[in-house]
Structure P
Amino acid sequence: MKNLMKYGFMAALMGSLIFASCDSNEDIIPNPTSKYDGELVMTEGGGNQSIDVSVDANTQSTALIRVTLTSSTTAMKRLYITQNISGQGAEAFELVGTDNKLDGSLNMAASEANVADYELTLDVPSGVDGTIVYDLWATSGRGDHRDATKRLVVGVGSVTLNYGGTNPATAVKSYSAKILAAPLNDLSSESFISLVDGALYKINQGVEYAAFWDFGYFYGADKASLASTSAYEVAFGSDPTTGIPYIDVDVIAGTTELNNAYFAKSTTFTATDFAAISVSGDLNAITTPASQKVNNLVAGDIIEFVDNYGKKGLIRVNEIIGTWNQGDYISIDIKVQP
């Protein structure tokens, strides 16, 4: 997925799966002469499977892992992979040189629908504390890197690289001065944001990206507002004359499987508190708000939120420029649990 690569899913701490450049999965077919550091065998209904691989924390190297997936009743169509470095949170991970879908998952060939056998070369960077965990699972269609249960067929399998020691305290993800543009008639504005990596998405980018959209910005009767992707269409409203939604998100995204998120202006956290948030536990006190939208925002507001996956966070409103015209926007800072 080109956008995921651009936004850094491939860059985290040099963790990567390295393959020759090609447009198929031929280069990950096991070689009969290969010697593996571990083998992960997963079957439909077999539950979670895992293997551990001890690595030298001081030496950069690779680990060769054979992964076999078998499904007797449901065809496997995509392989999803996430990477979690030092317990800091799983992120979508895209294979290089393979046949990939736009959301970064591996497009499994029709011949691999019931039995798939792959040889994965995992990069083992030096200087990591604790572990690196790769999770893998196969789905019957479009899944979700943040929800392994969605259309799950086989998995989840885990490959844990053990470096010794313990994982450090989990840091929050911080996204600074993100600008969400008010929606434009041609839907070219970057009005949705993903909490995976802080990337902004255009409304018209379609179904393959919808799982990454967490909430969006609009300016309407209730002034500057944020709403979850699932509530966005109703929150933004409809033309009073025709009754047609201003932004028909379901149709644009090509799916009704849209993320929820819950918001409330904070009466507990101050700007000073926001600046001091550094680890995941600092946000545990947040309880899930009742509303999937928050309106009448002004610079200086602190907003508590809980996303579709139960992650808690804070938003600080830095600046609001204009209303709904081209060039108008809201600037926000975000801190969220990984």
Structure Q
Amino acid sequence: MTRAIAAILGTALLAGAVPAQQENETKMALAAKVPNPRAKRPLLQCDGQVPLPDMSVLFVSVARSYENWSGGRLEPAQSGAGGLMAQVKERKFSLGNPIDGPGLFDVRVDFREELQNPKVMEFLKKTPVQPRSWRFTFSAWNDELVQALISNLQEMDSLAQEAGEMVKKFEQACAKEETWKTTSKEVTAENFKLLKRCEQSGLKALYPAALTQVHYSVRNLQGNSPYFSFDAGKFAGATSYHADNQKLKTFREEDFTFENFKRYCQEASSVAGREFSLWIVKDFFRNNKQLSSDAAEAVKQMKAHPGVADFAERLVALKTEDEAKILERDIRAAKLAPGQAPPPNK
């Protein structure tokens, strides 16, 4: 995890959002503390209280939310971030779960009979546990997020531009079949280095959807380069010799053309801009449904960026929960302008 991302995980106590509970239900409280920026092994520290007997075992699973670009819109998705068991003592329990960056974390706590010893189950015959599953959501980042959003967005733009230039190198190398034969080794070696950088990039923490567009474009070119085909000396896409010479598609199931890959890299900047805009909305909710002055300033600084420009005025004017929810919906559903290029580096 990069220093910029680690700094966002400043120590803070987070209160989990929980659903309303009935009077006779077993009530649980859970708070989380994100790690110190200097921690070598960042942990989401969870401390809970629940009226269960000593030695009761709870299974705690953690999932991290992220954005996914699919079908022309940003869709929220989740990936597992770990699962641990915790034992209750004096109606309290605690555990630390490794995390790889700031984000929304969904924590689920389950009481499972198969994990309990007979004494616990005998005790609980008199007081049944109901419900047996509790869920909490934590916004695990601090006020330093907005500055990292700006620097990482600029870095994302640079990576997208570099990937676009790499696509052009493939295109030039494939201008003639003979040219590809003599330059393919050099081009794919250079692309392999870029692929490794994408795979190891810390941008995944803040701009996963945009990074995926660039990463998959670079990977798609690298992986299918042995299957490049030519017709009368001209590039004809990629062909699978193992499936009756079937034409291979891009990772977005479109024709395998350099124009499509250039478009993917260009669009990545706009996708990142929309992710930036969504982060501002998420921070609004984290900050007790208020837009911080730092967040407002960040929007003003990036207001001309693709994916931000369409929403900048509404972002800085955010006042209510309903406005934020409607704005989030619109950001997710907004269409990309075809071939929208990233802004020039300054």
Structure R
Amino acid sequence: MPPVNFEPQSKVLRALALSANKQAAWNGLLPDAALTRLQRFDGSATFDIDQDRRSDKEYSGKKSWFATNGQITSNSTKVSGLRSELTPWLACWLFGFCMGKEVTTGQAAPFTHVYNFDQSTRQATPTSIYLEDTDDLKYKVQDMVVSDYTLTIPSNGSITADYNLIGTGRYTIAELDPLPAIPNEDYFLGSDADFLWGNMGAPLSILGRHTQTTLKVDHQMIQHRATGIGLNAGFIRKGDPTFSLSSTVAASATDDVFTRYVNNTKTALRITVPIGAAASLQIDVPSANIKTNKMGWDGDMTIWNIEIDETTCYQAAGVQPLTLTVVSTDPAFLQLPVGS
């Protein structure tokens, strides 16, 4: 009998390296020196190379129920089910490579990064990533964009980010050696989050009543395909962005939720999450109507589950309906690598 032992592979030993830089062009793999961030993530995420195929199975004329030929008709790449605890660096990376527009200010750390949806182009902003799945499977994947992300703000513990990436189908079998150093990181905590809301221009803190929030952002990325360009997509183009914010707020003796909902009162909303003096996260919605408001209970305590989305959040005085701001020690993202 041949040996039945083998070397099992551990998902905890997988590696993911990211870059703050964008590619200069589609199908333009970033250099090793740009892949500087070793990212902690839930090892259950999957990297898939999807292949569409054709065959003659359903055609007549072959005197058989079965296919007699087939071929690949398209390739695509995606990384699904990524989950990480949210840090300032990861927040900048997610917001930048999904929303596409970053304005960074500051001559030295800390820097302030402001993120909005880039409406100047339908092209997404590509970057490259590096993955090690097993001792043998090591590859770089170019033309990757963040298609969507979800931030979950709990009452205690780290804010988590769930995110998905898609690409054009291009990848390169290669090892990144050495890997970047494991970074020392500080995390955004739900216990530090302050929820403010109220009339436009004057949101007020309701500290102690906010118990959780989920923010979902999806740019509905599309792999662009055309005749004559081969099996891979030419680039990734952006669809119309969607977003929603769902929060749980405890009812108080003086109502400030139900009346605001039924009267369709324009509302400003802000969530701030500091990490000391040199890092913070801020979520801003300057003008919104509450889309849904449902009463619930946390044990004996009455709560409101409120939701807003892109259909009930409005651009106000030229300000987009959703702005994300990160203060961190990191310089600008979405830049070309040095020497490009």
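When semi-axes √(5λ) of the Cα gyration tensor in Å, for residues 31-118 alone is calculated, the result is 46, 15, 12; to which of the structures P, Q, R does this value belong? Clearly, the read-out refers to R. When mean projected area of the Cα convex hull in nm² is calculated for each of structures P, Q, R, structure R gives the greatest result.
Here, each number is a calculation from the coordinates, and none is a lab measurement. Given the structure is predicted, the values throughout are model-derived calculations rather than measurements.
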